[in-house]
1. From I, II, which structure was mean count of other Cβ atoms within 10 Å over residues 91-98 = 15.4 calculated on?
2. Determine which structure produced the value 0.70 for FRET efficiency 1/(1 + (r/R0)^6) of positions 155 and 315 (r between Cβ atoms, R0 = 41 Å, to 0.05), calculated from the coordinates; the candidates are I, II.
3. Ranked on distance in nm of label points 7 Å out along Cα→Cβ at positions 43 and 187, which label among I, II comes first with the largest value?
4. Out of I, II, which structure matches -13000 when helix-only ellipticity at 222 nm (-39500 (n - 2.57) for each DSSP H run of 4 or more, over all residues; to 500) is calculated?
5. One of I, II was used to calculate semi-axes √(5λ) of the Cα gyration tensor in Å, for residues 35-114 alone, giving 19, 17, 12; which?
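Just so you know, all these numbers are worked out from the coordinates, no wet-lab data involved. Bear in mind that the values here come from a model prediction, so they are computed numbers and not experimental data. Cβ atoms are built from the backbone, for glycine too; each structure is taken alone.
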Structure I
Amino acid sequence: MMHDTRHETLHSRLKTENSRQFLMPAEWEPHKATWLSWPKDPETFPPGTVEQVEEIYIKMIEELRKGEIVKILVNDSATEEKITSMLHDTKNVEFHKIKSVDVWMRDYGPIFVLNRKEKKIIATKWQFNAWGSKYSDLLPDNVAGMEAAKTTGCEIIETETILEGGSIDNNGLGTCLTTEQCLLNKNRNPKMTKEEIEQTLKQYLGFTNIIWLGEGIEGDDTDGHVDDITRFVNKNTIVTMVEENTNDANHEPLAKNLELLKNAKDQDGKKFNVIPIQMPGRINDEDRRLPASYANFYIGNACVLVPIFNDKEKDNKALSILGKLFPDRKIVGIPCQALVYGYGGIHCVTQQEGQINR
């Protein structure tokens, strides 16, 4: 954590500057790199599962490196050697020996924004409390995220606010999607009002228009991350998950979100093109439901990595919809039953590092 005086100075500086000077680019804008952290936590992925997750990672790396650098956190040289031996080629692959407990780079890694006035990329570092202090053993990953930011050479702006990257999505023009279930949860920033949270997002990420959805999906231990339910695919088009089975716990909250989106306006007061995607079939593990969702895709420079779940009809429908929305990128379906065992998906384990594009 920074000293209070420094925080106040940065806070004052940002408040006096035009918030539009800082802007979080959209995920489809060209990246410099994608960050990943190699899976190793036996609590998240036990033996028998972790090997399958490693294969998923190899597929992701092989596709992503065709269009950008892939930066991977590893705990030691042995892990680096193992990954190298599994890859066909290490071109565009960088290893960073930064100790991490788990894989969720989206949530503990830095969020990169554009300083449009000075034409440079800034790493904003938010506080990570393991989704409302649910998993005390994962708290050290807050430090791993800062160490990753330091390797980039970017100016780092640290905020004292708790925020995970998976709880927001944006169109690169100032409009942000999020959920009340997550950002207003008292296990994150209990002393902050909704207005104060909005102001902080506007201040550090340049948002001017925040769309508040309600709740996320059943089985999501992050308290309703938006990247499991609703995503921008271009500046005025949103895909959102729906559940046709009225007896399913996801039916009502997703239907409510769809209605909110139909009435929502962008930063210029215009309505969105909203495209529903059916949820995959229910996936259970022992006595719990897993948060399987097609919305947890990741937009790379050359590809879109889409989680699929051995549900042929629904998998193919989701891939088809996203294929039409990203005609210039390769759509790659990646079987993610093993990854979602850890309560997350492809978007949850990736974090884009921006570059100057405008």
Structure II
Amino acid sequence: MKFHLAVNMERISPDTDMAEVRDHTLAMVQMADDAGFEVAWAAEHHALEMTIAPNPFQILTWYANQTDTIRLGTAVATAPYWHPINLAGEAAFLDLISGGRLEFGIGSGAYQREFDRMRPGLKQSDAWRYVHEMLPAVLALWQGDYAHDGEFWQFPTSTSVPKPLQKPHPPVWVAARSPITFDYAIANNCNLMTWPLNKPFAEAELYKQRMDESLANHPDSRKPVLAMMRHAAVYEKESDWEVPVKAVQRQLGQFENLFKEIGSVTNGFPEQAPLEDLAGRDDYKAEMLSENLLFGTPEQVIAKLKRYEALGVDEFIYSASMGLPPAEQKKSLALFCSEVMPAFA
């Protein structure tokens, strides 16, 4: 099993110094690079302090200049917010200057609040259609001259400048949870990144089932790399289990606000939705979160990862951004590198 790092620049309150956030985020990526992580992922979000990521390519360019071997992935470039020529060129330029380290992740986006500002009038549930039109256009532009007359974009003959360094193109990843997205990714020979959120292990099993069903529907397609992300925290003593749980409960309350628009956002800081009032509130109980997420001592985390490995997960995405204090994040990642990764060497 290979390991990836998903880490965001995040601020929990306006009292947090942005320069400290910047330096901490880069230090985490450099720790992962030194430890042999395969990929560092950068998100795309807008006007939200909990994920400061207005342009994933700019973030990854910064990482490229400060790391040696770790690959650099967009998780994800949000298709409705881009023009195909712009997206193809930005991605190819990063691939060029990083020496061919780009992993190109594309997706439809998460929060209706962002669509209302970045693509007014678009419902989040319809955004997958933009991915389906965007990806073939980007791939064609990477190859050479191409004209496009689609539903969402139209342009005369153009090309990507520059072209990607990797041939025929960088690895392509699609963020998938719904059957239609699994089907599209496999039909187009893309790798899969999935995120069961805070759900039990059965959710991971469901995603593997959807991948297998899509493969059966497309027998000529290659088997994709399946990567799965979970919030992760490793601690030395079992008695420390409540620290990451309380941090992720706070952040999940903010996620629920953004997903369901059930709270305000002030100066980029989302209000925390009261978890006890939500449908399915048992999924937010401390004991459930401790069990479902990649939380535990090194031995407990290894046992959890072995379940994913047995399921058929090829690569695991360690999600470090969940509101833990920076020192706790670094301590957790250091324990993961020194105590957990050797079990999968």
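1. Details: I: 15.4; II: 21.6.
Comparing all candidates, it corresponds to I.
2. Values: I: 0.45; II: 0.70.
Structure of origin is II.
3. On the way: I: 1.3; II: 2.9.
Answer by largest value of distance in nm of label points 7 Å out along Cα→Cβ at positions 43 and 187: II.
4. Numbers: I: -8500; II: -13000.
Considering all the candidates, the number was obtained from II.
5. Numbers: I: 19, 17, 12; II: 21, 15, 10.
Computed on structure I.
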